[in-house]
Structure P
Amino acid sequence: MCACALVVDDDRLLLRLVELNLVKLGIKVHVAASGREALRMVGTVKPDVILLDIMMPMMDGYEVMRHLKSSDETKDIPVVMLTAKTGQHDQERCRELGAVAYITKPFKLEELRGTVARVLEERNADRCGD
């Protein structure tokens, strides 16, 4: 799989864990420790998928999503929420903002890898017109 992911979380240990597991899938991984950093990076990195935490200082994941989905350059990038928020309301809000999947922390590594692989397969199928 030749793909690129941007992982956004203020927890450096979690960033490293996610990065190591996605690299095992053959995915090139870029990390951002804040929403602002992610928005600066997204134009140059051009990820195929973004994994985004909700609870971050200064700019939360909801605000990052609003920025991503309001830009023609980034609105079609699939976003997977990766968060400790387990409430149904949070999941619904993320889907309304455009998230394609929602993974709650703590998560099983198989769930992470499976979700990202599925999202990338769906993105590839959409690009190829399948």
Structure Q
Amino acid sequence: MLPRMDFDAALETHLDAIRRRDLDAFAATVHEDVTLVLPNGTLVCGRDEVVDFHRGWFGSDTWRMDLATERRVSAGDTEVAVFLVDYHDADDGGAPYHRRYRLAMVFARHDGEWLLLHDQNTLV
């Protein structure tokens, strides 16, 4: 569990864990009932499954993603952050590719801690 922090710090901690491909730090920011929707529509539910998905993704050093904040909404114990993402990676054959998508993340304050509850990725 993360030390108590405001949402801005919690969001930065979450994004930094992704940038650094730090699975333990990432897992500490995720709610046990998290839902992840991938750009292809695949649904991944629960912390264990979401962390397992990220284990494979973090194991690759071919990707990078650049985020531009589009929207932030605060509603009590819920915070929403929406980003436009430029994602760069290489396919299984090593050919580079680029995707642009919206990333919407919903965090909920649970026992005083901000945890990722929903992660939606939509191609644009």
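Any read-out appearing in this document is the output of simple, stated calculations on the displayed coordinates, not a laboratory observation. Just so we're clear, the structure is a prediction, and the values are computed from it rather than from any experiment. Cβ atoms are built from the backbone, for glycine too; each structure is taken alone.
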Original post:
Upon calculation of distance in nm of label points 7 Å out along Cα→Cβ at positions 17 and 65 from the atomic coordinates, which of the structures P, Q produces 1.4?
Top reply: Q
Original post:
Here helix-only ellipticity at 222 nm (-39500 (n - 2.57) for each DSSP H run of 4 or more, over all residues; to 500) has been calculated and equals -15000, so which of P, Q was it run on?
Top reply: P
Original post:
Once mean count of other Cβ atoms within 10 Å over residues 49-56 is calculated for every structure in P, Q, which label goes with the largest value?
Top reply: P
Original post:
Which structure, out of P, Q, was mean count of other Cβ atoms within 10 Å over residues 41-48 derived from, given a value of 16.0?
Top reply: P
Original post:
When mean count of other Cβ atoms within 10 Å over residues 33-40 is calculated, the result is 18.5; to which of the structures P, Q does this value belong?
Top reply: P
Original post:
If distance in nm of label points 7 Å out along Cα→Cβ at positions 25 and 105 comes out at 1.2 when worked out from the coordinates, which of P, Q was used?
Top reply: Q
**OP:** For the read-out mean count of other Cβ atoms within 10 Å over residues 73-80, a value of 17.0 was computed from one structure; give its label from P, Q.
**Re:** P
